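Quick heads-up: structures coming right below.
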Structure I
Amino acid sequence: MSSDIRRRLIEIGIADDADIDLGHAALILAAADRPGVPLEPYHRHLESIAAEVCEYVGQGENEANSETDLDLRIEALVQVIVRRYGYGGGEDVFDDLDAANLMRVIDNRTGLPVAIGILFIVTARALGWDISGLDFPGRFLVRLEAGGARKILDPFAGGAEIKARDMRDMFKAIAGNHVELRPEHYRDMGNRDILLRLQGNIKIRLLREERFDDALETLEVMLLFAPHKPELWRETGLLHAHFDHIKDAVRALEEYLRRCGHDEDRYNTSTLLQELRAQLN
């Protein structure tokens, strides 16, 4: 990772969540894995998508905040992002690390649900529309609002509208029929949490493949833009311990304990930390 990309990620880490430019931040994360590839063509692509959506709904640049009909907004997003540019995904993307890299997603026109969702969010926000990502288990969804109406969309399924019954069925398919869907299962996500979900997909796949060194690198990138997340410090410390990086493990686990409050993993982590400190003596 270049020093410039590292600096930009640290800047994201200290920024207020509302001040994070989601599209720009996702491209910076993508650039961390593609050194030397310029960001400008990808920024221009995102701007072109927004301009075409704006044209589709008949808004001029000075009218981007007007109350365009909700259904027309949805139609415009789907028409441009899905139909004109061909963005989407299939089951094979879940095993493809490139599907979480926004540069690769733009190159290949395919990506994970959260990556395609970012395209919807970035485009809608560029026009001043009210849109948010939803932290739904197993599938990243978005909620678009206009004129007092709101609809939930599945960007991965071509922007299809998701009704309450659909969400309940999707949730039970993951959690089991005995578990009921509750509001916390589809809460609004902040920009930083969306980025964490994007990178978290990479981390999980690397861990499943037992590529622990690469998973550790991914966690350290996540800590640059989300240093306040205690669980990231714990996971980083555990992987350092796996590699016998004792000093780094101790530092990370100490940071976890400093930030975690009364987390249920606190006792086990404290015990491990004592064992690691003993190895330094």
Structure II
Amino acid sequence: MNDTSQLDNTGKVSLDHIYTAPDPRDYFITLQRLGYCIPQLALPHFTNLIDAYRRTRRVSTPTIVDIGSSYGINAALIRYGTNMNRLYKHYGCQSAGALCRDALIKRDRMCLTAQSSKDHSRWIGLYCSAPALTYAIDAGLLDDVINADFEHDQPTAEQLAQLENTDIVLSTGCVGYVTEKTITRIIDASGEKRPWMAHFVLRMFSFKAVADALTVRGYETRKVAGVFRQRRFAVPQEQARVLAALAEAGVDYRGVEDDGWLYAELYISMPANEKPIHADTRE
């Protein structure tokens, strides 16, 4: 790409086509070239949060809502003990390329989801792409899906019922496209349960509006130390636009995004009066 015609209104390259395909092969082939790694980096943080939630609230099988779930990648890593390198090979190899969709799903069920789950949790994918969600359900990566855009639409009665038992809400890059509107609608649907949350947010986007909306609902948000690589910039124009956006927001990108990668920060939110019980905490 030699111009900005394929940049979206945030300045990032539009990769919409890989999220609306009937299967995830293009997704993994494209993102492997860009070194996409945030689900892998998120894995230990999500696992620790889920384990702490189990101990604190004494819930053995938590219901997890993954905002922007696409093909169920976070669920695959946490539930089935795989990793991004294996998934890149699984979907990007020559033998996978020769399969029809049904044969690919059969292969997924044999290689990925047939093994015993490493984590007993129930996963709901919330996303705007029906093909991606349908694949994740058919392959056994997700337990339930919500094909919706809560930025523009209120949850239906059916969707409210799906969300009412939410224990944990996760995301690995959708905040910025998804705002406090979506996140508060999920919280409000959960009633008194008030789920815990972990959001990886690209540094070009502010989490303040979300954190403020959560504070109003009795949450406390903390930012985890450090930054996390998401993927390499696809083209120089994308990096230039992102660096400009960071500078305008007063975010220092020196030694971070100017090295050729997009970076995210992790925000953990939970009810302010709740103290998590971790594995090394004595009750």
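Any read-out appearing in this document is the output of simple, stated calculations on the displayed coordinates, not a laboratory observation. The structure presented is a predicted model; accordingly, all values stated were derived computationally and were not measured. Cβ atoms are built from the backbone, for glycine too; each structure is taken alone.
With distance in nm of label points 7 Å out along Cα→Cβ at positions 157 and 197 as the yardstick, tell me which of I, II scores highest.
Largest one: structure II.
One of I, II was used to compute relative contact order in percent (Cα under 8 Å, 6 or more apart), and the result was 23. Which label is that?
II
For which of I, II does Cα Rg over 2.2 N^0.38 Å, calculated from the coordinates, equal 0.99?
Values: I: 1.08; II: 0.99.
Derived from the structure labelled II.
If you work out FRET efficiency 1/(1 + (r/R0)^6) of positions 165 and 269 (r between Cβ atoms, R0 = 30 Å, to 0.05) for I, II, which one comes out largest?
Ranking I, II on FRET efficiency 1/(1 + (r/R0)^6) of positions 165 and 269 (r between Cβ atoms, R0 = 30 Å, to 0.05), first place is II.
Between I, II, which one scores greatest on FRET efficiency 1/(1 + (r/R0)^6) of positions 85 and 189 (r between Cβ atoms, R0 = 25 Å, to 0.05)?
Largest value of FRET efficiency 1/(1 + (r/R0)^6) of positions 85 and 189 (r between Cβ atoms, R0 = 25 Å, to 0.05): I.
Match the computed value -17500 of helix-only ellipticity at 222 nm (-39500 (n - 2.57) for each DSSP H run of 4 or more, over all residues; to 500) to one of the structures I, II, and report its label.
Attributed to the structure labelled I.
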